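Quick note: the coordinates plus some simple rules give every number you see, no bench work behind them. What you see is a predicted model, and the numbers here were worked out from it, not measured in a lab. Cβ atoms are built from the backbone, for glycine too; each structure is taken alone.
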Structure I
Amino acid sequence: MDHDERRLLIAEATLRVIKQAGMEGASVRNIARESGLSLGALRHYFPNQDELIAFSMNLVKERATARIYEVMSRDMPLSRKALHTLLELVPTDDNKLAEMEVWFAFTAHYRNKSAAFDAQHDGILQLIEQLLAALHEAELLRPGLDLALETERLYAFVDGIALHALLDKKRVNYEQIEKLITYHLKSICTDAAFP
């Protein structure tokens, strides 16, 4: 196994530990055990816990970004691309639910730990701004909307759905999430956007 594969294996183990035991359980010792490595071997790849956690969280972000790029490369109308992109930001399957659990744990932990914490570290607000700007430019948004307010509203809506799905996945199940996001988009888009 090469260096990069081993780092990926350790990052995957880190994500499993955080999902099972939260950030408090994400000690180097627990991660080493989960990855099947000794403490010394783990420290060879990640000298400290912060570097390991940052690498693992970057892995979650990279996976979501890759899925979004894949959606944007599809041959479909812009309104459908926007819908499917938004669906990549919320837990619509077990894997994304696990990523969301880990991401919320990471965010809560580092928000209180670091004075340099950036609330925009996930890039979701910027992505939503770009989606709505593209829909506006294509004249697929209803006339007269306040784009800045709609951006904030959709950002809060997506975060709220993600949190509700995390806390009550029976009520806010995967099918319900898709219905809610579709309904919201249809409420701000022209009839031509979703014929």
Structure II
Amino acid sequence: MAKINLLPWRQEYRAQKQKEFQQVATLVVIAAGFSVFMWMKTVDSQIANQNERNQVLQSEITALNRQVAEIKDLKKRRQELIDRMRVIQELQGNRPLSVRYFDEMVRAAPEGLWLTHLKRSGNTMQISGVAESNNRVSSFMRSLDQSEWYESPNLTGVTAKPEFGEQASAFEMTVNVSKRKKAEGQEDADGKGEGA
């Protein structure tokens, strides 16, 4: 029987397969390297794009923060103006009341009684004056108590003043401004202001 030596053929086949494997491995490594490179480039471009968007958003946020600060400043100014307008309206509404208080005070004062000092703090008015007699002071207190603009007159002191007459005396008293009439007077003043 003839002997066939297959060893060189097998070695050549193995060498060829190993060469093909090395080529495929090289191609795979090159493809993997290219893929990694492309992936890194894509990620870098996405990061750069996102950074640009973040910068745009940051600039918009800064602009909006400036606008919010301006709006807060405008709201503060608006509130200050509203407060000023309210104070002016209250002063306008209360202006006729001062005249009425003085008018009512003059109407309540009897003949022979002079007022020397008036001071108002809150709803309390302090009154000082001189009367020809104590009866005039009593009459003045009754008139104030019956008035719609005043309530609760309280005599705090009486001293003799002979230089103004035999029975003359200086007096001091306090009287409260009527809250009920004050509220009605403000409603009347508001109604007149709206109708005008």
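Some points to look at:
- With Rg and Dmax of the Cα atoms in Å, for residues 58-137 alone derived as 14.0, 43, matching label from I, II: I
- In this comparison of I, II, the computed figure 10.1 for mean count of other Cβ atoms within 10 Å over residues 10-17 is attributed to II.
- Each of I, II could give distance in nm of label points 7 Å out along Cα→Cβ at positions 42 and 90, but the derived value 3.6 comes from I.
- Origin of the value 15, where relative contact order in percent (Cα under 8 Å, 6 or more apart) was derived from one of I, II: II
- Given 1, 6, 8, 9, 6, 6, 5, 4, 4, 3, 3, 3, 3, 3, 3, 3, 2, 3, 2, 2, 2, 2, 2, 2, 2, 2, 2, 2, 1, 1, 1, 1, 0, 0, 0, 0 for P(r) over Cα pairs in 5 Å bins from 0, in percent, calculated: source structure among I, II: II
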